[in-house]
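Just so it is clear, none of the values below were taken in a lab; they were calculated from the coordinates. Note that this is a predicted model, so its numbers are computed, not measured. Cβ atoms are built from the backbone, for glycine too; each structure is taken alone.
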Structure 1
Amino acid sequence: QNLKTRKIQIFPSICALDKQGKLKNLATLFNKGAHALELKSSSNANILRVGMQYALMKEKSIFVKCHDENFDDNGVMNDCETGFELGLAGMSAVAESSEVAKIQEIA
């Protein structure tokens, strides 16, 4: 099937942190229609925990971008054969997997 024949629902999500890295007023954002939180794994662990607890309490989804800039080697895509063929610097798998483990531990 192609996308034209499928029923796709798009739900709004919110970035849980402001530009200073502080937690936004999640209650207001959820009351305005947000369906999920967007978090970055590189954020402060306490902020991640509070955001996760609030999302759990409100039965909302969480999307976490798992990436540790200390391990990315200034890459532009995952370290793989395609990246090598294109001449693009790859990011080590550790940049993602270490953050997944961190998020799992916090959750």
Structure 2
Amino acid sequence: FYLYKSYWSDEPFVHLCGSRYTDRTGQTTTVKVYSNQSEVSLYANGKLVETKKGDRVFTFKVPLSGQMKLEARAGECRDTILIRRVEKPNEAYKLKKGKSSSANWV
């Protein structure tokens, strides 16, 4: 939806992807932002990580450290997510083998 919105909407907005992917492993994580603005800044716990100029899709590498509040800013537009660094992958994020009861899924 937000990728389409970045192309089709004239109303300024910014969307920080990955809000459901809270638990993250490793030293860094990749964060994607959709916006119809030409410049997006990403903040981690209130500190600027990086500002990028681009066209609709912005990708940032973020060092992971404990629990973090990420905020994407584009002009007056804001969006935030909470993530946290964990030692082991969250089992709930893994697709289980076998048939699903849903007709649309494996």
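Each of 1, 2 could give distance in nm of label points 7 Å out along Cα→Cβ at positions 41 and 97, but the derived value 1.1 comes from 1.
Out of 1, 2, choose the structure whose coordinates give helix-only ellipticity at 222 nm (-39500 (n - 2.57) for each DSSP H run of 4 or more, over all residues; to 500) equal to -10000 when calculated. Source structure: 1.
Highest-scoring entry among 1, 2, by distance in nm of label points 7 Å out along Cα→Cβ at positions 9 and 73, is 1. So relative contact order in percent (Cα under 8 Å, 6 or more apart), computed for just one structure, reads 21; which one of 1, 2 is that? So the calculation was done on 1. Each of structures 1, 2 was scored by volume of the Cα convex hull per residue in Å³; the highest score is held by 1.
Supply the structure label, taken from 1, 2, corresponding to mean count of other Cβ atoms within 10 Å over residues 33-40 with the calculated value 17.4. The read-out comes from structure 1.
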